[in-house]
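Below are structures written as structure tokens.
Please treat every number below as a calculation from the coordinates, not as lab data. Just so it is clear, the structure is predicted and the values come from calculations on it, not from any experiment. Cβ atoms are built from the backbone, for glycine too; each structure is taken alone.
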Structure P
Amino acid sequence: MEPKNLVVIVDDQHNKKMLGCYGHPTVKTPNLDKLAKRGVRFSNAYTPSPICVSARAAAATGRYVHDIGCWDNASAYDGKVASWGHRLQQAGNRCVSIGKLHFRSEDDPTGFDKQIIPMHIADGVGDLMGAIRPNLPVRYQSRKYVESVKVGTSAYINYDLNIVSKAETWLSEKAKENDSKPWTVFISLIAPHFPLTVPKKYFDLYPLDTVEMPKPADLEYQRNHPWWNGFINSNIFDQYFKDDEHRKMAIACYLGLCTFTDENVGSILATLDKTGLSEKTRVIFFSDHGDNMGARGIWGKSTMHEESVGIPLIMAGPDIPQNKVAFTPVSLVDLFPTVIENAGLETLESDAGLPGTSLMSIARSEDQKDRVVFSEYHGAASVSGVFMIRKGSFKYVHYVAFPPELFDLGTDPEEMNNLSEIPEYAEIIDQYEAILNDIVDPEKIDARAKNDQAALIQKFGGARKIIEAGGLSGTPVPDKI
């Protein structure tokens, strides 16, 4: 394919079920829906890890989390492992970021020629409390998630608006230049990430009597499964809600933030059209991970359910098929080879071990529904590592030292029926565990993650000191925006 400019638009914590083009009955996302119609929507897209820092590190490097050691929100990407940005720089292609990166520091060589109003982990340290494992602390900062549910504005709202303004300016200026090589710009928004505070005009789009309650929790299962029991006793979001009306208000605020984000994406796409860049620019939109949004009594990310580990992913532009739904399972590790192909760069020997495949190649090909996609989680509220294999209609979830889960997404898309204890599925469990073991040794990686995290906790004074200081509830916006 002919090399083109590339605009990568990322939002944060966007449940893929809450876009019109992904089937939500009421959410208003007309710009993203239009983008999907003029491009390819990947119906089975996943994050390499359902947590911000880990997911973004994997997306940058094209490598799994266990390969780069970015275990949680306190072990961020620092540029030591080559990113697709480094490859662009080596080839002399311009590469700029605007907005949230969630790497370690602006001073690290992470592959961008310039970072415009970047957000990185707080103080270059991040959420240390999330690295305290396996003796999980209660995350009392969960209260802030619930207390933020209201009509109004927030620092994140203002930050997103500034990101969009900076992006429009940058694109308008680039349109006047005559670049000899295609450029790449990474535009990263925050909404619909909490705080669940949204301006009134967006909140009013979703009257509470039209908001459906999410599927309920199976409390008996959660309390009897050791991994889940640890999780729900650490991440205690749900206990702070007053009642179901309050929960509906949280969902309405989130839907409003989805529409706010859609408008911001629309502004960026409109700038491409106005400046004439659309004809020579490809666009990729995705989220770093999802949000459970109350499903099973869970709020936030950090699980292998579709609401959390699944992501929206759309691609459009020159030579990209139009109005197509690709059912091949894909992952954010596929971004690295996608950027390389888009820029027309050669594949290097060092790329041979990368697990990803170019999304442009996947979009042009017949569906490969049996393609394996892998995700892992080693962050907050996880007493042990969790690993996911998606292949065909089945999703296998492996909890180190605890019983697994198996779901048939073909017949059970809402993941209500765990098949792992049904004898007829024992062979499937064995097959998928073998696939997992070909990728990674779960027990070995779990031990390595915990050892690295223990060393980090010790470096910063020990678990007691960190717990007494209190945990983060979202990363502060940059001082200068």
Structure Q
Amino acid sequence: MVYDLAIIGSGPAGYVAAIRASQLGFKTVVIERGPLGGVCLNWGCIPTKALLRSVEVLQLSRNSSAYGVNLAGTVEPDLEAIVTRSRQVSSQMAKGVEYLLKKNKVKVVHGRGSIQTQGKVLVGERTIEAKNILIATGAKPNSLPGASIDGKKIIGYRQALIPERIPETMAVIGSGAIGTELAYFYHSMGTKVTLIEYLDQLVPTEDTDIAAQLSRSFRKAGIKVMTSAAVTNAEKFEKGCKLEIKTKKGKEYVEAEVVLSAVGVIPNTGNMGLEELGVEMNRGRIVVDKNFMTTVPGIYAVGDVLSTPALAHLASAEAICCVERIAGLETPDVDYDSVPGCIYATPEIASFGLREKEAKEKDIAVKIGKFPFTASGKATAAGERDGFVKLVFDATDDRLLGAHIVGAHATEMIGPLVAARGKQITAYDLKQTIFPHPTMSESIMEAAAQAADRCIHL
């Protein structure tokens, strides 16, 4: 059989592409060397959220007296049960992907796929022929020179998700989403955590005000934060590691039982036959055109193998756009200026678009609206007053250019703001919108009003 589309990888890019291709009438096959769902469902987005939900319940239980609820005895986490629940959640979601692929009549072939020639994918000793091939193989953890992951004393996110015991001390290198979320998880479980960031602020891709709030919240909680800190060496000893760190003050040393390396990811593009075929690469990442086609006709790529941000929802959007264009549909370009990023620690962070500092660097005149949760009735009632909504508007035409939220439920509030930007919504439009009261989301309306100097509750 010759398939219309062969997809290598079944993560948020691969399985979404497969389902959309089937909807468009393509004979589709997915090639996957591991569990269906890829890293996101099995070792990333989903299991981390399950772990974080467990510690959210733990922290609420520990602080229940603040809400007038007295729990008898001490509240202690059950590590085995927490990890087991996390794995069960991942398994349930992976089975959901299996069901969806079967429902949409997508063929699944298990094994490692490599591209022999245009139109042919080798899986073991089997050759699969397809008119088009889509590479959606995702990425794997990166590590620093001198501090490479060994799975024991220096671990990656996979080992961090299934601990057999909670270490007394941990150093986390990198404060992106993975590092920040797992630093918070282990801290909540009782580990003394040091979070180390090479750049001058935590969560370097976020607005400076957002990063400052996270830093304050983490320090208040008892997490040690180090910024402008470069790990230059890791010395392993019997009970852990000693990190040598170059800071503005000079050399400093941090000892920890376990080191978590969370310094980003590198694409899974090796040993696939890409270079031999003439597929253009840039530092291991695949170069594509606006239709996501590589320099070899009929071979496409989406998701974390590209130079675009490594986000599951973006990978899915790229996959749908790619498949629809293969089918000849006139589908809009992916709007990379409106891709939200989320971090699910406490406090949560959600943002998209232009940052205030970025606007100044580009000489873009903007208006800023900012509303703190300390002035929110719902946040006060919920006991979740740390954080704020910050909106960036074009000073000339009032359009929304970016949104930055830190605090409880931030990740649930960002979606409508992304839609608002797509519809060219202005500060006036948001200010005039009647939000329900009391909610955290009405802080969006208040921030828009504050940008126009018409905020009522500040």
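Some notes on this structure:
- Label whose coordinates, when percent of Cα pairs over 28 Å apart is calculated, return 49 (choices P, Q): P
- Of structures P, Q, the largest value of FRET efficiency 1/(1 + (r/R0)^6) of positions 25 and 153 (r between Cβ atoms, R0 = 41 Å, to 0.05) belongs to P.
- Origin of the derived value 0.90 (FRET efficiency 1/(1 + (r/R0)^6) of positions 177 and 249 (r between Cβ atoms, R0 = 41 Å, to 0.05); candidates P, Q): Q
- Test item: relative contact order in percent (Cα under 8 Å, 6 or more apart) calculated as 14, pick one of P, Q: Q
- For mean count of other Cβ atoms within 10 Å over residues 281-288, the highest value in the series P, Q is held by structure P.
- Comparing FRET efficiency 1/(1 + (r/R0)^6) of positions 225 and 425 (r between Cβ atoms, R0 = 25 Å, to 0.05) across structures P, Q, the highest figure comes from P.
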